[in-house]
Structure P
Amino acid sequence: MTDDKVSMFLATNGKFFPSNQLLNIKDKLSQADESRLMIVMASDYKDPMTLLIISIFLGYLGIDRFMLGDVGMGVLKLLTGGLCGVLTIIDWITIQDKCKEKNLQTLMLVL
């Protein structure tokens, strides 16, 4: 992939990934071919800010965990009211990092 395309991808999608992994992502993307670029561009990345807002308002129902694909924890939060609110508060603090890690895993599966 050309450096221009890599820079453009990171400029538009950098907020979806952990900041400490951006150099690693840049290296991997630079080594990828054009077919992988198309897959990377078409991949669905979750927005950490949107997930935080959903976690604040609907976190006690486990909706945030369902959106991340963490069905087990989503069901637990749904049935227990977020473990009486404790897990809900913890998720308010950690959901953005979990979202960025999930996006990174999605990207690395393609690369």
Structure Q
Amino acid sequence: MLDILVTLLLILGLVFFLGGSIGILRYPDFYSRLHPAGKLDSLGLLLTMSAMALYTVGQWNLGAVLAAVKIMLIVVFVFITSPTATHAIVDAGVRAGMRPWTRSKEGSEHDLAA
């Protein structure tokens, strides 16, 4: 039963990583690409690391429990630092004068505002 849960969490985490990676490639500008990057970092990591912690704790000894606690502390650390880093990157882009993407007036062509 535990193996099924671990496998399910790993697959869901990889789906979020894949979706976020596709979003990074498909979105048109710097600012909109940061959104899927933050999402895949947070939720994808939560699901995959939770699967690793459950798999590790399946042995039920002190070393395994401590390893699972360390894995979950990594998840907490990423949850704190990832949104902060994303905000800092966006702030640096604004200060550097990067403008957000806008749609051109000639229809469906995509331009970056200069």
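Descriptive notes on the structure:
- Which of P, Q yields -0.48, -0.93, -1.08 [log10 I(q)/I(0) by the Debye sum over Cα atoms at q = 0.16, 0.28, 0.32 Å⁻¹, for residues 36-83 alone, calculated]: P
- Source structure (of P, Q) for P(r) over Cα pairs in 5 Å bins from 0, in percent, computed value 2, 12, 15, 16, 15, 12, 9, 7, 5, 4, 2, 1, 0, 0: Q
- Structures P, Q were shown, and relative contact order in percent (Cα under 8 Å, 6 or more apart) at 31 was computed from P.
- Structures P, Q, by mean count of other Cβ atoms within 10 Å over residues 28-35: label with the highest value: Q
Where a number appears in this text, it was derived from the coordinates with a stated rule and is not lab data. Just so we're clear, the structure is a prediction, and the values are computed from it rather than from any experiment. Cβ atoms are built from the backbone, for glycine too; each structure is taken alone.
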